[in-house]
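What follows is a set of structures to go through.
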Structure 1
Amino acid sequence: MAEQLTWTTLRDLAVFRSEAGCAISLYLDLDPADSPTPTAVDTRVNSLLSEAEKRAEARHDELTHDEREGLKRDFARIREFFDNEFSRGGGRGLAVFVSGEFFRPLPVAGSVPDDVHVGRGFHLAPLAQLVGRDDGAIVAFIGRERGQVFRLRAGRLEEIVDRTENQPGRHDQGGWSQARYARHIEKLVAEHLKDVAAELDRAVRRLQTPKVVVVGSEETRSEFLDALPHEVKSVVVGTTEAEAHTGPSELLELVQPLLEEAEAADEHEALERWREEAGTNGRAASGWAETLKAASDSRVDLLLHQEGADQPAHECPQCGRASLEGGECPLDGTTLEPRDSGFDLAVRQTLLHGGSLLDVRHQVDLAPVEGVGALLRF
């Protein structure tokens, strides 16, 4: 089953550093449209690993005997995993991280491009781009009787709570007066809505989700929102109405525009703050050189990245400091080594120091600054 990606998950991986420079990160796209059968998955895994092994062999003279043997064992461990342990589950992507005794397969809800990286740290950029997107959002469908909480995962709404209750009908009135019976019914409905609100509160806390959509009639939504704790109400990004019998697939179509609007609003707000700070030479970085330096100095609070932007950069093999240009590390004098992805370096340094990433998909404000910038702590 695909787990909910969080910044905590990625920070735990960002801490890892292989002294031998042999940490393997494998990414596999499991979208059914691209890999419909187990045979198709096996073919792509074998192709990925064969290519990675060829690249490792090409570095024969750069690696010690122990490093070469360690890589062989790690590649063999990955093959063993796919032969004997791999289960497709409901995820559309898979990441596998291995270095010596460290081995962690990580199914994810979103699709990731096929790739293998070998380096001193794990390659985390593809996962960082997935955190905070729609997957993991919660949809609460509430009514006078219906009470369901869904989680968006792998492009589908999956029910995680069902507190649907059959309220007494008018035929159950018996000897009660009309007024007394009506008050009794309203009390039961109010208690039902509070129960569902409590379940939603627990789900939000457990899943650490940033987005919630509430679906129901206007009257019921209003009462339900009043029953929510402030912390949960603050992450409700939209409300809408649906027929009582609406199923999960129709419900997803209904709420998807609200989630996209919320994502675009988040981007707009962050970019407005960045423009304001950058315009006054305040707490903002612009372009690769400034952003990599700020990330290495523990200053990046929010890394802003235009989808698809990247640039080769350099890394200190001793301390991991990132720099756009080569030369010597200003901290320990070690010669900086070239790396293919400055974006991955920026992501790892940001995560190591407690920051997070916003992958900009709806705006083009970062285009004039090479597609990257940051909001800084100081």
Structure 2
Amino acid sequence: MQSSSSDSASLRPGPNPGIGENSSRAVAIWIYTGVIMLLVQVILGGITRLTGSGLSITEWNVATGALPPLNTAQWQAEFEKYRQTPQYILLNSGFSLADFKFIFFWEWFHRFWARLVGVVFLVGFAWLLWKRKIRPGMVRPLIILFLLGALQGAVGWIMVLSGLTGDATYVQPTKLAFHFVFALVLIVYTFWLGLQLSVPQEVTLTRTSERTVASLRWWTVAIIGLLFFQLLYGALMAGHKAANAAPTWPTINGDWVPPGLFDHRTLFEALAGNKIAVQFIHRTLAYCLLFMVLIWTTKATRLPATPLFFRPLRWLPLLLIGTQILLGIGSLLTSPWIRPQHWVSFDWLAEFHQATGLLFLLTMIGMLYLVLPHRRFVTP
């Protein structure tokens, strides 16, 4: 009888293999460090954009570009390269060397941080591999992660090139938006990988009845899908500098639905090239998200608690979307007071608006992890 009991116990389904073990924990800490660094990188990208610094470095030197100019001759050489750009000729021809140093710093630091992220990932991978903490099932997802990071760097350089030719004074808004969306994909993929390495399945909602959790799952997926479009249009807002095209609320320059929104030759121009249309869509998506999160919160509060899905956590998405909308409204209303090369209230509000959007996205990704049936793409 004792042997039979022991055998049956060994056949019971237990927690997913590797979760909570030292190897998975070490890899998860490394992955979450990368998530934090990627979030900082996006925030630095926002500062670079708001300070108009993105075109100050006209070349991409992977190795030698890691160091800023170290003497007066090097600074003069970099400044001379910038003086050949359309942005300098058409917009910043009155720049002194001190002005150039200011915008150069933010673009250099943005690129330096990207290099640092790459070093942390590569060195961390080599160390974990040497310590035999990388299991075979982790290799493919990590290779995909490295490829996504390389792709993001390439898209970033393509974006910069779009502002260095012709009569461009800034990068093309659509290329800025794609660069931002690729950053979101990279962050979400990295975060999901970290969740799979650190969160046991037994603390998710997979043991709640399927009928109870299915509706919340659908709403979670719908919110994330709409949120990606919302963030895409936020990037288009930034690229077009569209905030001060209609710095009013709740109407758009006195109209609830501005006339001639989509009077353009092509659908692409109507949806992505018209500042007022971009702002109208961005606002409308925000209101839709608020409505959907209200429904999500109502459904979430009816579900039983788990160690991670505790009751106060269910109010976090509503708090974040509400805060993001308020920061967006503040950004609109303060946009008439934008001062080039000066950090004013608009810049603070716009940067916090973006950061809150990123936190909201990761919060909903975490919620999705808790409500999805798990088919792991990584074996810890």
Q: Kindly point out which one of 1, 2 the value 16 was derived from, the read-out being relative contact order in percent (Cα under 8 Å, 6 or more apart).
A: 1
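Going by Cα Rg over 2.2 N^0.38 Å, for residues 242-337 alone, which of structures 1, 2 comes out largest?
Comparing 1, 2, the top value of Cα Rg over 2.2 N^0.38 Å, for residues 242-337 alone belongs to 1.
Say we calculate mean count of other Cβ atoms within 10 Å over residues 42-49 for every structure; which of 1, 2 gives the highest result? Mind showing how you got there, number by number?
Numbers: 1: 15.2; 2: 20.1.
Between 1, 2, the highest calculated value is found for 2.
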**Q.** Entry that produces 21.2 once mean count of other Cβ atoms within 10 Å over residues 186-193 is calculated, selected from 1, 2
**A.** 2
Q. Thinking of 1, 2, which structure, once Cα Rg over 2.2 N^0.38 Å, for residues 194-353 alone is computed, gives back 1.26?
A. 2
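Out of 1, 2, which one gives 19.5, 77 for Rg and Dmax of the Cα atoms in Å, for residues 114-273 alone as computed from the coordinates? Could you put the intermediate results ahead of the total?
Working: 1: 19.5, 77; 2: 21.3, 63.
Checking each candidate, the match is 1.
Going by mean count of other Cβ atoms within 10 Å over residues 138-145, which of structures 1, 2 comes out largest? List each step's numbers first, then the result.
On the way: 1: 22.6; 2: 16.2.
Going through 1, 2 one by one, mean count of other Cβ atoms within 10 Å over residues 138-145 peaks for structure 1.
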Q) Of structures 1, 2, which gives 1.19 when Cα Rg over 2.2 N^0.38 Å is computed from the coordinates? A) 1
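Out of 1, 2, which has the highest value for distance in nm of label points 7 Å out along Cα→Cβ at positions 74 and 322?
Working: 1: 1.9; 2: 5.1.
Once distance in nm of label points 7 Å out along Cα→Cβ at positions 74 and 322 is worked out for each structure, 2 has the highest.
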Q | Of the structures 1, 2, the one that -22500 was derived from, the read-out being helix-only ellipticity at 222 nm (-39500 (n - 2.57) for each DSSP H run of 4 or more, over all residues; to 500) | A | 2
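Every number in this text was worked out from the coordinates using simple rules, so none of it is lab data. In this text, all values refer to a predicted model and were calculated from it rather than measured experimentally. Cβ atoms are built from the backbone, for glycine too; each structure is taken alone.
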